Structures are given as structure tokens and as C-alpha cells.
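Each value in this text was obtained by applying a stated rule to the coordinates, not by laboratory testing. No experiment lies behind these values; they were computed from the predicted model shown. Cβ atoms are built from the backbone, for glycine too; each structure is taken alone.
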Structure P
Amino acid sequence: MNECFLGVDIGTGSSKAAIVDIEGNVLCQASVPHKTSMPQPGWYEQDADRIWWGDFRLLSRKVLEDLQQPKESIKSIAVSTIAPCVLPLDKEGKPLRPGILYGIDTRAEAEIQEIEEKLGREVIFAKTGQDLSSQSCCPKILWIRKNEPDVWQKTAKILTASGYLVYKLTGRYTLDIYTAIGYAPIFDLAKRTWDPSLAGLITEMDKLPELLWSSQVAGEVTPKAAELTGLPPGIPVVTGTADAASEALAAGVEKTGDMMMMYGSSNFFILKTGTLRPVRSFWASNFLEPGAFVLTGGMSTVGSMFKWFGETFPGRSVTEWENLASKSTPGAGGITSLPYFAGERTPLHDPAAKGVFFGMSLSSTPGDLYRSLQEAVGYGIRHNIEEMEKAGARADRILAIGGASESRHLMQIISDITGCPQHLPRQKLGACYGDAFLAAVGSNYFNSINEICRWVHMAEEITPSETPKAVYDEGYAKYRDLYNSTRHLLR
């Protein structure tokens, strides 16, 4: 019987699943779109049962229908999700409200300030290796505690999205150590444990899940979960992780110096480092297994920004917008854009930052506008790379993955602006493919995540062009000046 592994990823705008065999061949796959609710500006939420668990159930049945071998050949399961999220559950394990999403949700700015004032930024950084931001879960937990006291009174556990799926499959409350970085300041980065000294400020410790490595088996599919998903009972379920970490596996991140650059609704990058090295502008973290470390960061909007543009100026397809942008020249006809349509994560850590179009004239074209957004993504990536290099962390190899990486025009612009070649893997499935490999590692079919090179191979390399370098250097300087000159107006 051909052993295989199920990987399921729940993303911001869609979910995907794949069953992959021991050689890395995709036996079947499926995807389903979903929506994110925005009940107020700056608030982003998803229904845990309808979207997270609902998508998992739907996708598992879809891929099982297409699997051309007994479903008992599935040897393990791993999940990844958008992260970090905040989902309070009652004592019966039922969600008490929609899950609050990751860094695009900026509702807890006041709580960030409150925690910093009570603990001190230096104390927080010393313990957790990072400053608080809209990516942090604890300010959002405190927001629930202050603004939804009825919910808080009933809260028995707090999970993130992947933890909720593992709970629904196994009955066990877990959180992977990689994603736990999002729970600063109650997660001790070096000790990889919860810090009980802060229980009174944020939450009681018994509300927090058990910490496990992403590649550890959390439990087995229960009979109830088997009935709901169509999966055989007793299949091992690996703890899983955040979507970006699984994307890094799917991109082929293997050794120190490898950097995954994910272009999805947002941008996220993961640079594998030899040691745990906290720096102020980014997020240092333990990775998916003991002895693995990364430095991470990302921009708040990429694909979601292009989606907004197409919906705001309807009538053209993505391909038509790309064609118009390709007819514009480097420098986008003098237009400089700031891509901060949902605040910005690294290296600015500014939830109040806003999107800007600057330099428009009566001769500006629709293609100029669209290209200016593409160039803004490139400038944002360059800003992050430069700040990482200042901190002593350098990428030896950039591996591009995610839906937006399908645009060769965008990828070329980014490589031209950053001066960095980008490698595109042959397999385009993304996080669910990485999940399947993580499941194989967790069930001891591989010894380490470093063996991902046995599955992932590169399809092409996009190299920088020298021609527009001077134009982009000037555009980048203008991009940096534009934010610094207007930031006081954006709050």
C-alpha cells in the first residue's frame, strides 16, 4: 500500500488540502474559497466552526473522494492556518465569538500601550525577543477581557486556528511552539514555556493550551471527528503550525540562509538562522522542531491590496491590469505608492500607517497606478531585507511562493528593486504541501524537516535586470521619504 499524508491549510481567503505520497507526488488536491468579516474598520474575524472546521470537513471529504487507493493508506495528518489568532472557547470546547485574526486586525492598539506601560518595553523584549504589535495575541486577549466581559467570564481555553482544528480532530488543546511567539509577553522565547508571573495581567494560565513542537503527534482522529470528516479513526494528527511556516517547507527552506518569501494576501518571510537571535524590527522564533531557528517578518498587504484595487476600479481582469502595468515604465510614471492599506508589520510596526498614492497628474494612466502598487511591494521587501542585513542576518537564497508569485511581472519588479534573485519551486501548492511533509516527519517517515529537499525542486530563477536600477534606487528613496514625511498625518 502506497503510504500517503494529508495536509490541510486554512488561509485568509481560501483553504487547500492535498494528499501526498512518500515520494512527494500529489495524489489529489482540493480548494475552497471563504470570506473574512470586517465588523468595524481595522477588525478582521472568521467564524471558527463555519470556516476553519467547516473548510476542513469539506476538503477532507473532497480529497478522499478523489483518492485512488484505500483511505487507510493515509498515515498521518497535519494542519496549518492563518496565525496567530485568538479564539476563546467555553468549557465544552465551543467558540464564544468569531476568531480574531493576525496582524491585519488592529483593534488592540490601546491594550498594546497598556501592557507596555505596566511591564516596560525592555522587559517584554528581554523575555520574548520582540516588541508588541498588531500581530500579538495578548493585547487582543486583554481587549476581550475589557470589552466583552460576558465572553471572558465563560472562557475556559484560548486557542489559535490550528489549535482549534487539532482540538476538533483529537480532543486535545495544543499550540505549536513556533506560533507561540505570537503570545508575547506570556511566552518565554528561550525557555519555550508559559510565564506564570504574568497571569494576573493577561490571563490565567489554565486558559492556555499545551505547548508542543509542530512535528509532534498531538493525538489521533477520534470516532466523532472521523464521522464528520470521512477520515478513518485513529490516524495520528501532528500539532501543525502557522501557514507561513508550512509555506517555508513547501518553498524548500532547508538550511541556514534560506529565506522563504511568501506572496499571498499579505507577505511573510522566514529566514532560517543558525541560532535564536532576537532583533528589534523582526520576530525571532524557534522553528518546527528542536534546534531549528528563524527570523521572520512581513508586510500586511500584497494580494489583498491588488484585490481591493480590482474591486474598487472594476471592469478589468487581473491579467488586463497586469498588461496595463507592463506598458507603464519603471518609476510608474512618477507615482509613488505606500502599500500600508492595513497598517504595516515589519520593519515599521505601525498599525496606523495608511495607503498612499503620491505624484499623480493628468497624464497618469491606470497602468501607472497599478504598477506603482507593484513597485511599492518591491520597495517594502527591500526595506525589510536592508533592515535584516543591518541586524546581521543575510539571506543566501530567496525562495518565492504564494499566489502573487504567479505574476512574473511582479516577481521581476521585486527582483529588480531588491537586487536579489528569486527561486520558484516546481510545486505550487504551498502550505498544504508543507503540511503533508510535516505529517510525514511527525509520523517518523523522515528524520527531520531538513529532508524537505527530497520533495521540493526549483523550477526557475528570476534574476535582477540592471537597466532600471537607478530609477528604482531613486524611487526607493522617495518611498522611504514619503512615509517619514507623512506619518504624522496618517494617525
Structure Q
Amino acid sequence: MAFQKDFLWGGATAANQFEGGWDQGGKGPSCSDFMTSGTHTSPRQITAELVPGTYYPSHTASDFFHHYEEDIALMKEMGFKVFRMSIAWTRIYPTGVETDPNEEGLAFYDRVFDALLAAGIQPLVTISHYELPIHLVRRYNGWASHELIELYERFCHTIFERYKDKVRYWLTFNEINCGMLPLGNYTSLGILNEGTEDFTHQVDDPALRFQALHHQFVASAKVVKYAHERYPQFKMGCMIALMPSYAYSCNPKDQLEDQWNWQEMNFYCGDVQVRGEYPHYAKRLWEKYGVSLKLQSGERDILREGTVDFYSLSYYQTICVSTDPTLENTSGNLLGGAKNPYLEASDWGWHIDPEGLRFTLNELYGRYGIPLMVVENGLGAYDKLEDEAVHDPYRVDYLRRHIEAMKAAVEIDGVELMGYTPWGCIDLVSASTGEMRKRYGFIYVDRDDEGHGTFERYRKDSFYWYKKVIASNGEDLED
């Protein structure tokens, strides 16, 4: 078989997009709880306070908070080996500054982990996934402040000790390289600059953003080192949003532009978290954005001592990079680019490129030489529920082709791949648009973009297909 016998098949979610129960069980509000719903063309609003009569999708999301037993039973039925989820920081420390954790929140995740383990499913926990306590946004402007490192450490120490016998796999920050983009200010870094009103058009200060990202690097390294010293059973990983690109043409200027894109968007954060130091091209990047990093004493040593054990990534699409401003552009996950004439696109205009995944895995494994894990991948599409069924051959085709690309990377190219957890395995709220209709899951959730619905769960056709894929360890990919 192409995949190792203990390959981790499963699915992925995030608390702020899936869990709901935003004000229950002692949970405090997060930055996501102040983002309204939106659409592909109408951006999500970021409100200073909750506006009466306005729908905030994270408040209920898919209501895993009340449906976790049912959802885990469905995962077990599919044969999941692993479930990627996040722990909501505000469920453990409601404002982020408390000295004592919220026992109700800790007990909730105890129940979730116990149910997963009883079902034979390993938890893969993202520690921070776009849900910084809103108090830390308002008091410190998020990760722009060095103060957050200590607060994050306290959060990690608490959950490490509490769940040391239940969770083996940890990711320190979700898609940490989103901090390289203006879009990452609020959700990824907790920075709310004056004048920002919506997710798409955020007021940006690159110097502040790069400093905040440095604070996340230090925080990640400190807790990785802490875990290695006290919990040798843990496997600590980074998580990068891969934004792979091709040079649009053989014009040397396009080739150089493409190389710069890989360095800035895909390698900068991974180089720090895997290699333990800022790369050679960092100086050029800092000069480009007018950045002068402030490093405290000993922080370079901390980065070297807190490197991760494995590298996880999200992969949805590729883009083309060109210096020709007249080319037609297309949208994408976080980053758009020139339209690739050789590729088809999803309902949301994202390029569909399975071979790009194989290319990406080779690039990453050749650069870092540590195990890789694809922890997000999938097709956001309009699904139609008819007679309690969803027929989604488009999703099966998309996933089949990407699994075939992973098999080739492993079997032919020699890449070491740990597992695969498609995004939104049970339908959830889109982080970028706040929509429910942009569905990724094997399981349909009866909930719409206005917050109406029963939360009833329905198995899609892809549910039964993925069950067969897992049972055959990726060998049987037919319909």
C-alpha cells in the first residue's frame, strides 16, 4: 500500500466555525464572535460591540457543543483515525488574563476527548485557531503586544497538563503565515487597527503585523520546548496555509516574482518554525515592508530550541504569478493571482489543481525533511438536500484526485506523509465569508446563512465513499 498502515485518516474543524455555544459553559467572547455573516462579494463586518438583530455565525455555528456525541458517532461510522479540532481559548480562560481556568470549559473538552478515544479516534488539537479572546484584542491589540506570549504559555500549560493522557498531536497556531497578509490582522493576530470595519479591507501596519508574528513565533517555540521537556509523548507541529504558485510564463521576471512569492507566503514562517531561525531573505522582506523587528534578549535561542516535530498544511489551490498587469485575475484562499488557463475552478472561483498538491508536498519535504500532514483540503460547493440525501459527485471527484496526488508523492516521490484531514468534514461556517452554503463536509448540517435550521445531520454520498477510502487505506477510490 502507498500509505503506511497507521496513516491518520480523518477530518478537520475549528471551534469558532463549528462549536457554537459561544456564551455557554462559562465561555467568554472571542474576536470571531464580533464578525457578522457575509458573502463572496459582501465582506464580513467587524463590530466593536454586538449589534442587535445582526447575525454572528460563530455564536451557534454547527452547534458541536450540543451535538458532539452524535458527530463523533458519525466520525466513527466513517472510520476516522484522527479528528482535528481546536480548543477555544475563551472556553478555558474567558478573557485570557485569568489566573485560574474555567473548570466547565476544561470538563467539556474532557468529555469530547473521552468520546473520541472511546471511538478509536485520536484528537489532533490546534491550540489557537482564529479565536483570540476579545479582551486581549481590546486591551493589548492582540499579538502586537509582547504580553500575549506569557498568557499563551499559561493557556498551553493548563491544557497540556489536563489532557496529557488524552491528546498526543498538537498544532501551536493555525495557518500562522496568515499573519503575512493584511487579512490576517484581526483573525490571526488579534490586531484591530483604527478604521478597520470589515474583514476584507483592514487598515494595515506591516511593521506592527510582522512584530506580532514574531511574538507568535516566540510563543510557539517556548511551548514546543516546554512540551518536549515535560511531555515526551507529545508530537508538536506547525500549521501553514500553503499558497503555492507557478510563474505564469518563462519570462525571467515572472520566475523571480514566483520565487519571491514562495519565500514570502510559504517559506518564511516554516523556516522559522522548522529550522529555528529567520531565513536569509528575511532582510529583503523587512526592507520591503519597512519593518524593524524588536527582539528581546535570548529570543533567537528560543526559536532554535523550540522547533516542531512535524509540518502540517492546508492546501486548496494554486495561483499564477506574473508581472503583466493586463492578465485576468482570479480569486483564491487568502491570495488571488493570474488565472491559470489549464485549470478548472470551484463555485467560488478557486483553481482546482491536484497535481499542485504533489508538487507542494515535494517542495516542502525536500526543504524540511520532517513528516508532513495535510490537515486541510476540500471543495467548498453548493450542496442540495433532497429527501434527506445530498448527491455530491463533484466532491468525491475533487477528493479522489487529491488523494491520488498524495499517493504519488508518497509511493513514487518518497515523501513522508502522516495523515489527511479534509476541511469541514461536517459542514461549518466559512471563515472568510461567514457562509454556511459554502459546504465542505461529508455530513450536511441543516443550517443556512441567516442562522435558520434544525442542526439535523445528514450523510452525503461522499460520506459513504470516504468510509470506503479509509477502510481500504486509500486503495479503493472508486465511486
#### Entry: Which entry (P, Q) yields the derived value 0.10 for FRET efficiency 1/(1 + (r/R0)^6) of positions 135 and 263 (r between Cβ atoms, R0 = 25 Å, to 0.05)
Q
### Origin of the value 0.70, where FRET efficiency 1/(1 + (r/R0)^6) of positions 79 and 255 (r between Cβ atoms, R0 = 30 Å, to 0.05) was derived from one of P, Q
P
